[in-house]
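Listed next: structures, encoded as structure tokens.
None of the figures in this text is laboratory data; all of them are computed from the coordinates on show. From a predicted model like this one, the values you see are computed outputs, not experimental measurements. Cβ atoms are built from the backbone, for glycine too; each structure is taken alone.
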Structure P
Amino acid sequence: MIILGLDPGTAITGYGLIESGRGSELRQIAYGCLRSESGLVMEKRLLKLYDGLRLLLAEYNPDEVAIEQLFFNRNVTTAGPVGQARGVLLLACAQAQLPLAEYTPLEVKLAVAGYGRAEKQQMQYMVTRILQLKETPKPDDAADALAVAIAHAQSRRLARLTGNGK
């Protein structure tokens, strides 16, 4: 099963693709970022994000998508634009008829690091270890997206073990 994890943003949206086999092993396929220039008007930025995700979906053909839910504790002013970016991502996934799961930052941290208040460095370390990577994925947005994909794989595995999933 190929899982696409997304960490939404207007300027930078992180993506991470992993393969989840029958056992507990996870394998990194690809990761990176979809970027839009800050000088573009919002509708052009959203179109660039949409087109970028559509290309990713066509290239890697994921089985499922996991996306981080919005959480704004400090900077509420970015909630609108990031919400718009997230909406574009959801639209592209819906058009591709992909199953979609959403996870809060707390859920992602618990699934990946085992601690809901894990720091960014702890998360990056765990992503690197779980996927057996030689180096920490950069930029941070890509590492975050891989963490979302890992959280989804863990959630699916737990659902199967408890009889609540496929």
Structure Q
Amino acid sequence: MLRVGLIADTHGLLRPEAIAFLAGSDHIVHAGDVGDPAILDTLSTMAPTTAIRGNVDIDAWAARLPETTRVTIAGVAIYVLHDLNALDLDPRARDLRVVLSGHSHQPSVAERDGVLYVNPGSAGPRRFRLPITAAELLIDGASVTARIQVLLGDQTAFTFD
């Protein structure tokens, strides 16, 4: 089984709880609003890291990050963009299994028409009353599942297949 750590909306804050959760990932994907290039440096020491630019990533360092990307991990095609509302392609027509986004700070997992849509929520500064979260994809052959992990607070993790 392969584990892909998912994180978004760090906004310059990489919490120790996020580092602990992502430890042991085979790959890490950051869905934008990184906020500080040192975050990507740290993640890259933990596992191969793929990242895209979010709407707050406007400084010169962020120009090296694409707005969207497609990454294939263990045969699973993942499309990464920051704001799901900006999705301008048909994931099924592009043979995508997972669409990963951030932006809303609201963790969610939903499967529609054979495509798994994952928003790991925000691992950075708390916004409103939303939980501080990250997520993981577990890839086991043709099986792909996602799990949201609450990093702070008394809520427990929840899994979606």
Notebook entry, point to check: A value of -3000 was computed for helix-only ellipticity at 222 nm (-39500 (n - 2.57) for each DSSP H run of 4 or more, over all residues; to 500); which of P, Q is the source structure?
Noted result: Q
Check: Among the shown structures P, Q, from which was the value 2.8 of distance in nm of label points 7 Å out along Cα→Cβ at positions 7 and 23 calculated?
Finding: P
Checklist line | Which entry (P, Q) yields the derived value 2.1 for distance in nm of label points 7 Å out along Cα→Cβ at positions 55 and 127 | finding: P
Check: If we compute distance in nm of label points 7 Å out along Cα→Cβ at positions 103 and 119 for structures P, Q, which one ends up with the highest value?
Finding: P
Checklist line | Which entry (P, Q) yields the derived value 2.8 for distance in nm of label points 7 Å out along Cα→Cβ at positions 111 and 135 | finding: P
Item checked: At a computed 2.6 (distance in nm of label points 7 Å out along Cα→Cβ at positions 95 and 151), which of P, Q -> P
Notebook entry, point to check: For which of P, Q does semi-axes √(5λ) of the Cα gyration tensor in Å, for residues 15-62 alone, calculated from the coordinates, equal 29, 11, 6?
Noted result: P
Item checked: Answer label among P, Q for the case where Cα extents along the principal axes in Å, calculated from the coordinates, equals 37, 34, 30 -> Q
Note to self: Of the structures labelled P, Q, one was used to calculate relative contact order in percent (Cα under 8 Å, 6 or more apart), giving 23. Name it.
What the structure shows: Q
Item checked: Top of P, Q by distance in nm of label points 7 Å out along Cα→Cβ at positions 31 and 79, largest first -> P
